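Some structures to go through are shown next.
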Structure 1
Amino acid sequence: MAVQKKKKSWWMVPLLAGVLIYAAFTFTSQSHEMYILNLEIKQLEQKIAKEEEERLRLLEELDDISSYDNIEKLAREKLGMVKDGERVFVDINK
């Protein structure tokens with residue numbers, strides 16, 4: 001009886017070896033893909049953080065630019081505007 005069991009299960013060893021080789025190959029391949037994807041995720045997270053810092057900087061700059069004092073300064077310097085009742089003196093020696 002022991003001889004018959006060995007004859008019936010001879011195909012189990014190559015089948016099991018094939019399944020194990022396939023599983024190892026699949027695991028290795030997927031591990032490499034996961035590593036690459038994790039690197040990409042880290043790079044994108046760094047880019048997002050950098051862009052968020054830039055956005056906050058630009059918002060602060062917008063607040064500074066749109067302040068009343070800054071608008072008044074730009075109107076005086078760039079557009080030559082004056083307040084009501086104000087006198088402007090021009091230096092003709094320049």
Structure 2
Amino acid sequence: MNANEMKNMKHDCPHQQECLQLLQSILDGEATQEQKDKFMGNHLEECMPCYQNYHLEVAIRDLLRKKCANQAPQDLVDSIKQKVIQNLAR
């Protein structure tokens with residue numbers, strides 16, 4: 001995405017908590033194809049907070065995957081994800 005496209009994005013998401021939950025479902029592979037297409041194809045291209053949250057979540061997941069290499073208990077991973085979601089929703 002280029003700078004001009006980013007400048008035209010909205011900078012406030014009235015549905016941020018719902019979007020974060022949908023984002024989690026998408027990245028966990030639990031969302032339907034229709035949900036994924038609508039969010040990834042439309043909303044993510046128009047909404048700066050969701051665009052940033054998406055890239056942050058992907059980076060966190062990649063970092064956890066690389067650093068933990070299946071050493072972290074799933075409840076710890078889930079707890080970290082939940083805290084990130086709560087902090088982003090503020």
Structure 3
Amino acid sequence: MIFSRDYVGYLARQTVKHLVDAKVIATAKPALLNERVAAAMVDELSLEDRINEEVRVILDAFQEDMRKSGASYPEMFKKVKNELARKYKAVL
């Protein structure tokens with residue numbers, strides 16, 4: 001994830017504050033809402049990390065075949081990552 005958890009928490013608090021101030025949402029428990037928004041933001045922001053890890057696992061399984069065929073690891077990483085992003089309907 002490119003942001004620290006502290007910064008994501010700050011973004012969540014600011015987002016909730018602005019939404020409450022604009023009367024877009026109403027809440028009796030802003031602290032709980034802050035936690036839930038922060039958790040959702042962390043989950044969304046860590047999606048690329050999870051995709052990258054899955055790509056590494058896939059490429060490790062095909063490492064021998066890639067070596068035999070002379071395929072470039074960075075090129076294959078990019079191709080597999082794009083396919084997984086499309087599969088998960090993620091915008092990276």
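Could you figure out which one of 1, 2, 3 the value -24500 for helix-only ellipticity at 222 nm (-39500 (n - 2.57) for each DSSP H run of 4 or more, over all residues; to 500) was computed from?
3
Can you rank 1, 2, 3 by distance in nm of label points 7 Å out along Cα→Cβ at positions 20 and 60 and just name the one with the largest value?
Answer by largest value of distance in nm of label points 7 Å out along Cα→Cβ at positions 20 and 60: 1.
Tell me which of 1, 2, 3 gives 6.6 when you compute distance in nm of label points 7 Å out along Cα→Cβ at positions 28 and 68.
Of the structures listed, the value fits 3.
If you work out mean projected area of the Cα convex hull in nm² for 1, 2, 3, which one comes out largest?
Max of mean projected area of the Cα convex hull in nm²: 1.
For structures 1, 2, 3, which has the highest computed value of mean count of other Cβ atoms within 10 Å over residues 44-51?
Structure 2 gives the largest value of mean count of other Cβ atoms within 10 Å over residues 44-51 among 1, 2, 3.
Only the coordinates and a few stated rules stand behind these numbers; no lab work does. Just so you know, these numbers come straight off a predicted model, no measurement behind them. Cβ atoms are built from the backbone, for glycine too; each structure is taken alone.
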